[in-house]
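Structures for review follow.
No lab work stands behind these numbers, since they all come straight from the coordinates. These numbers were taken from a predicted model, which means no experiment stands behind them. Cβ atoms are built from the backbone, for glycine too; each structure is taken alone.
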Structure I
Amino acid sequence: MKITKIEAIEIDIPWKEKIREHMDWAAQPHRSWLYKVHTDEGIVGLCENPYDARSKIPELIGRDPLDLLMDDEYWPLQEAFYDAVAQSLKVPIYKLLGKKYRDEVPVCYWVHDFPPDLIAEEASIALDSGFNTIKFKVRPRLDPVEQVKSIAEAASELSIIPDANGTLWVPSRAIKFLRAVEKYNLLCLENPLPHLDINGYLTIRSRVDVPIAEHIGRYGVDPLVAMTTGICDYYIIEEPGVSAVMKVSAIAELACGEQTASGNEGKGYVFRGRPFWIECFGRTGISEAFQIHLAAVLRNAVLPSPLFIHRLREHPLVEDPLEVKDGRVKVPEKPGLGVTLDEKALEKYRVK
């Protein structure tokens, strides 16, 4: 199989009207690129990514997508190579990625730094849509204690992930915040301090019992530093490329050895390394489907990943978005991605 043509289509899918003001304040982009990788077998692989990879296209014409699967040099287009090869072999993408550890992948709802009334409304939507967890952005302009309280009052069943992106800044602020909200259903606190404040993270962990989650890898703490210092309970993996994700995932598996235990109707239990969730760059039903396949083959990806950001946009760009039920999404079994591009929506939202 050879690549014969690659279409690069810029798309602009607006955020829903009620949240647009806040997403614009947060400078959250609504433009990205839809790539169609055409092959000489008549197969078209799909990928959606915010990065403009048009300069890479000429060198890819005539290449076999099978040779490109683990090549992160072309990562903005990488998912389309997997889609094309999996369609050719008539298998779901996860079969090209490795052993499937789970049939369903845990996911969470995602919002930005919304006012308490709006974040409460979104929490209710999340619960009604099948989610068990909601993640929101903590920023200095609003009181995160009130945001947590609003979520808990609107949808007490949801577990909550406040994500500060370092904006709590110093340990004393993070500790004060956690003590004010620890009575609520917090799954963890994500990235409270700047990534390199190792002593600050250790201070937080010594003073409160709420789990701490932190990015490791390219966009966070060096994985070896995280592993040797014990700065957090949970890891977050967000890497540009499948090969990079696999490498950091392997480090997470080795973070603190392995322990087995009896039980589970004779199957036993195995605990290895640190649990993590993955995050992705795309924001449509296409990119999110790929991430579900990827999370299915990562042994320690047992925490809910915020992959369904398309729910905040006008359209998911697919005809058949994956369904969330009880906080999980079934791994697609159809060939390729397992979702179908909505061509009418693509025409509507393509940048003219």
Structure II
Amino acid sequence: MKKIAVFQSDLKVGGIQKSLVNFLSMLPSEEFEIDVFLYDRDVFYDLSQIGENVHFHFLKPYAYWNRFIYFRILRLFHRRKLSDKKYDLAIDFSSYRNECAIGALCVNAPKRVMWIHNDVSIKRKEELKYRVLVHFFKGKYQYFDGFAAVSAGIVEPFARETGINASKIQVIPNFINVQEIRRKASVPIFFRTDPAKYNLASMGRLCHQKGFDILLNEFSEVVAARKDIHLYLIGDGPDREALLAQCDQLNLNDYVTFLGNQENPFPYLAQMDGFALDSRYEGQGMVLWEAKAVGLTLFLPKRLEKYNAGLSGCGDMVEALSKARKAERCEDSLADYNQAVLTGIRNLF
């Protein structure tokens, strides 16, 4: 049995957090024993389906100001072994927090791998905070033996920005837990869509990266062309108030509903006809694959294709949504997809 130590900042609401929950749920319990080290006890996700082969440990987070110390210096003050256990692999699943990188360096393991969840080149251009943090933590990459990128589209940007040889980067997409999606989609909820309308969903953190402002601008053009359509936004975040104001300005209040964070979004998705994602950039776009498992028609711009091999983008989102019609739902088991993910993880050893 392979022993893995995984370091992640938290299991609050987020794509990285959800991808870790899927990772823990879907690795065969007879093949992997996993110790998960978290730096926050606040857990948003249901962990009841995770097997007894997974053990959670909670560590004290570093003070915030530690993010503004160069990694090579910070590491000198955090060399204490976190466990006497011998692991086959240590993983920094976060790739952002210094605690997770140092944690992976402070256990006994012959190989250390960092997960990469985003197009770091665009993120660096778009986000001042990230540029500042990278300045201080970029020295950590040299200590890792390999890197797992969640899509082929983020390999070249990561290699270019960090100087890491692309041969050390392996593409391992996120697991999609289809069994969980189908089980949770059947849970009764007090929510109904209008069957006379084309019901469209989008889901994610309401922040700049996810491009909900872009989607609303495009959706206003769609509504001008057809009135039998409604958009449901699942998620919350720092841009919520700005997006509500944008809806008001665009006269979309009768056509857009904000559903907030939902611990179980799948009964909502099960009532939809289509799913749209209009992010400025992604690492992968896991919500697209979850919607695909439900059987929804997908709408994504061409710029997101490189992060989602096998999915086709729209040349014109407004035109595609204006012409969208209800269709028979075809659920996808994603069996080959998930098997390829498992093979990629096995190849790390």
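Computing mean count of other Cβ atoms within 10 Å over residues 108-115 gives 22.8 for which of I, II? It traces back to I.
Starting from the value 1.3: which structure in I, II was distance in nm of label points 7 Å out along Cα→Cβ at positions 316 and 340 calculated from? This value belongs to structure I.
When semi-axes √(5λ) of the Cα gyration tensor in Å is computed for each of I, II, the one that comes out at 36, 22, 18 is II. I, II: which one has mean count of other Cβ atoms within 10 Å over residues 60-67, as calculated, at 14.8? Source structure: I. Mean count of other Cβ atoms within 10 Å over residues 76-83 was computed and gave 27.1; which structure, I, II, did it come from? Clearly, the read-out refers to I. When distance in nm of label points 7 Å out along Cα→Cβ at positions 140 and 196 is calculated for each of structures I, II, structure II gives the greatest result. Here relative contact order in percent (Cα under 8 Å, 6 or more apart) was derived from just one of the structures I, II, and that gives 20; the source is I. Taking FRET efficiency 1/(1 + (r/R0)^6) of positions 28 and 188 (r between Cβ atoms, R0 = 35 Å, to 0.05) as the criterion, the largest value within structures I, II is that of I. For Cα Rg over 2.2 N^0.38 Å, for residues 252-291 alone, the calculated result is 1.77, so let me know which of I, II that is. That value comes from structure I. Determine which structure produced the value -0.56 for log10 I(q)/I(0) by the Debye sum over Cα atoms at q = 0.12 Å⁻¹, for residues 52-123 alone, calculated from the coordinates; the candidates are I, II. Comparing all candidates, it corresponds to I.
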